Structure 1
Amino acid sequence: MPASRKLLAVILGGGAGTRLFPLTQQRSKPAVPLGGKYRLVDVAISNCINSDVLRMFVLTQYNSASLNRHIAQTYRFSHFSDGFVEILAAEQTPESPQWFQGTADAVRQVLPHIRDWGIDTLLILSGDHLYSMDYREFLARHYESDADVTVSVIPSDPISASEFGLLKTDQNGRIIEFKEKPKDKELESMLVDTTTLGLSGEEASKRPFLASMGIYVFKYDRLEQLLAHDPAWVDFGRDVIPGAIESGKVQAFVFNGYWGDIGTIAAFYRANLDLTSKIPKFNLFDAQAPVYTRARYLPPSKVEQSEIQDSIMSEGCIIDGARITNSVVGLRSRISKGVHLDASFMMGADYYQTIEEMHADLATGLPRVGVGEGTIIKKAIIDKNARIGSNARLLNEEGILNADGEGGSFYIRDGIIIVPKNAVVKDGTVI
């Protein structure tokens, strides 16, 4: 079914993303690079476009300059369409003197901008999840059930379950109980029989919980009522959804595809490296559900006398005599002779250095942007514009789980080496 013309989507992009530090040191979580050429927010926006949901507001707050610039440069619809992707930045007004206090409060504060559109349905999405969904099926289920709210849910394993809102439903899919991030006995009380959702007995035993994906469809007038009910309700999962269950009809929509909440360094690393798999969980090559991003008009990548195996190579790279295995290589990456990049995500660069700039760097002993000769890197995330010198060893051979390098030149999180944006790693450095 086509999406309703009285529908808007709101994409939440304001989170600080502290668990993804240092990748969020200079950008918001939805602006973090993904898969060599995308940003996390591109996933939600692309899902909307592929679902014929063409009117979107993106709510931003923390470290939002990079995200704002990306959206403004990327998503420009035709003059013959009423589609748009518009940024709504957190603002202080006489009615709302504070910044966004949570997901629900963010939507509450931008309601004056949304009311003018005369909508009857609001689709609320997160800007930092990895999944491919046709929202038309989700919306159809919402309209058919005549629910006040429909929550997209997914079966979850016991290890991950406590990180999400968990719920129980009746035989008709109506949500009868909801607990936000329960622990211990509360967690045990939320066990459900997921064979009723079509899972095999073996799979149901591995995923015996129903977790909220943080994706909601609201009847707009009902959303206004819920957000006006109590100003202390600032979070959808903790406050609004339980309140809606008590006072109205809240339905569950079970999503059967891959969904990744990549809120930690380890999860982010795994999600990106999985893209190099023969059959990745999230498929960038699906012609029916393309992921859109900014068109950069870069030249094809240039590879000289190199070995590349099970890797993704983005546009505009210069690879000279290197070995790259099981890695994601981002835009404009420059990798020199004798380098071995293994099981790593190199985000690339925002610009090409001129010959004059490279000579000036050489004269001062500063490594050029990219990876210098003879360097070995394994299980690492190299952020944009990083300068890694020659004959360095970024291997974490001691198996350190968490550490901070001197002056912020590197970090280790969950055993993964992270070289921050614009950082300098000198020749011969051992990490």
Structure 2
Amino acid sequence: MIFVPILLGISLLLFLITVVKLDTFIAFTLVCLFVGIASGLSINDTVATIQLGIGNTLGDLVVILGFGAMLGKLVAESGAADNITQRLVDLFGKKNIQLSLMVTGFIVGIPMFYTVGFVILVPFAIALAVKTKLPLLYIGLPMLASLSVTHGFLPPHPAPTAIAAMYGADLGKTMIYGMIAGIPAIMSAKWLLSGVMKKVVAVPLKDYVIISADPAYKIPSLGISLLVALLPVVLIAGTSIIKTFLPGNEIVQAIGNPAISLLVAVMVAIYFLGIRTGRSMTNVMKIVSEAVSGIAMILLIIAGAGAFKEIMLATHINDEIALVLGKLGMSPILLAWLIAAIIRLIVGSATVAGLTAAGIMLPMIAGSGTAPELMVLATGAGSIFFSHINDGGFWLFKEYFNLSIKDTLRSWTLMETIVSVVGLLMVLLLNIII
């Protein structure tokens, strides 16, 4: 059976990382070789698939994580983050900080890719945790729940947009229904995980901790601090609006690219948070270099997860799952969620899970009377179910928050699962109402 080598591979990966204490990237590489060969791939094909998975994963992430880390470090070292977090505390008070970040995560998450939003917002969650003396997960996890909902449920994110096109769903209705389903999902994660968020102690690595500004240099004003920190959000969201009036304009499209937006923000930060505060270019470049060196291991670990995902796809296990589940007689909404959830569980990629499930469900929903917008949401909800060790997002969260695998499973994984299940329940409720 095709499932046996994969299940053995996942078990072996956990054993190597948690018991043997082997480096995570090395463990991923060994497990990929085992699963590929045990599933019938030749050694050469297995190696080529591993390389393809690493390349496909890092191709998008190296630039985003690299520039994101540079921007975060400059915002931290200059004192800009301290300015912003103090203002947030003054505005909302300590009791409402969690809610303010949830709203921020939702607003920022709509125009931005998940990883971009993550690398921009997490440093501020860390800064607020230090400032308010509140547990980091208590502040950060609900914010990331908001990002997850926008990533899985709402256009213009790539997967929901592509799924909506496949089902022929109206994007406007999808966004409205997605917000109706997504907000209760976020709040449910906040309520149900309140105990875990206070018990799990997250101590971020020093590379990601916002520090106090060096008194030898000028501290940027609140206006400059906000301008630099939010510049990627403004550029990406702004160009999304402008593109409707200037379709096909290459300059607008380039500026709206997350990598270019972050590059522009880094260049602005180098001047306003570096040179203008009295630092030499050598000093600023030292800060930038330290930021990049701090994410090297994260990139390797995410690359390993990407290689594992590619091995899963090469075994065609997603097709096997779809064939088995497609024969079950159940509600199209529930079936779409189930197919996406199981593929997500095995393969790890939310995008692959969502698009595969949509492709299987498309011929089944003809004449069913189910609103295509609800099918988009059900598929998207299933695609973010139970993120674990084969998902790059799992490792991104684990490394930034410096948690054990056990604590990551009972915080991040549980949060993703709650958002997915509550999202499904809300879609089923909407199906009754509309």
Structure 3
Amino acid sequence: MKSLAFRLLPFLLLPASAANAKDEWPQWRGPTGQGHALDATDLPVEWSETKNVAWKTPVPGRGHSSPVISDDRIWLTTALETPASEAAAAERLKTNTGDQPLVLLAEVRLQAISFDRETGEIDRTLDLLTVKDPQWVHALNSYATPTPILEDGRLYAHFGSFGTVCVDLRSGDIVWKNTDPSLQVMHENGPGSTAVLWRDRLIFHLDGSDRQLVAALDKNTGKIAWTRERSGAMRENPQQRKSYATPLIVEVNGKAQLVSPGADWLYGYDPADGRELWKIAYGELGFSNVPRPVAGDGMLFLSTGFGKTEIQAFRLKADGSPELAWREKKGAPRMPSPLLAGAELFFVSDNGILSCLDAKTGEVRYQERLGGNFSASPLLADGKLYLFSREGIATVLNPGPKFEKLGENTLDAGHFASVSAVEHALYIRTEKALYRIEKP
């Protein structure tokens, strides 16, 4: 089988966090931020509640953030919810301009939880933020959806408009906290975009129905380093102005670019100062974007989100805006991110259609219905492709140009968080628990 290595030169993917040896899974979608477990080996293809489970630990509260792993500790965030009264919820909903199913709270406590990697025991719970009468979130979302970042003994936890917190992992002390009102937007469906680290900048999207901007904090102090309002024209309907995508940093001709999907537009920014480098209109209605772009071999791939959903592929150019190479509408995801594996691009639609395309040309290799519904992004690990549904079913495939199923596995609760993989183990967060899946 040909190598699954994805070629990035002369366009380099820059890790959002400069992971060192101890920060083995430092951010959402792994060391590269693209769903590749670079060093995982001998991973299982079969598991259940009673097979290949090293441990299982119930997770208090509710959240969709992925596990991040450093040394002998696993970290994730969660939200402890106090529901709003029926009367209070009805009063607040008078300002709602959408028709989506919502969760309304009187209070939410946002926490970071540490698990012992060997035993699965919870060994530390840190209170980060408490918010009274917080914005509502979509019923499929949570108040703790963005994944934290680990770097050099610190954890950076971002919660959208509710704030951002930096924690010293050794002491458990809060190093800084930013709840600046100028960084608040109306998410409508709750926070979704995960922050990225680049040098001393912690960068994140704030694409609400009222305002749309990108912001960077100084990672050492938490103070605002720069902000940049989106420049693209917005739709009249406020519900079509929002976005929840996570940016990706690539290097083009020796210079870093922040690739940043918003509603209706794809932007490129200089991560140092937020200067807009270019922007490209999707050409069709695209909003509430959740998938993170992926890049490799001089190409960039993204989903345009809700509306006229499609996958778009661009050729990265050293002297200006990326150039559209191809587009594919059938089977395009609204929530799961795509995954690049060698010469193939894989993506699974929200309703369970898996697509494999030639990454360079967009030619469809195959499309297969897996069944179920999907929010979590796929994982490439140990030469296998892992996909996880909201119904708690994991499908394992050979990541080649022909459909080849290796296994199908079920746990007791659904998958919303994307899965992490380190050494010989998968770390799976379901709606109820955190699992270490590993052969005996």
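What follows is calculated from the coordinates using simple rules that are stated; it is not laboratory data. Please read all numbers here as calculations on a predicted model, not as lab measurements. Cβ atoms are built from the backbone, for glycine too; each structure is taken alone.
Annotations
- Among 1, 2, 3, structure where helix-only ellipticity at 222 nm (-39500 (n - 2.57) for each DSSP H run of 4 or more, over all residues; to 500) as derived comes to -6000: 1
- Each of 1, 2, 3 could give distance in nm of label points 7 Å out along Cα→Cβ at positions 78 and 182, but the derived value 5.0 comes from 1.
- Among 1, 2, 3, structure where Rg and Dmax of the Cα atoms in Å as derived comes to 20.1, 61: 3
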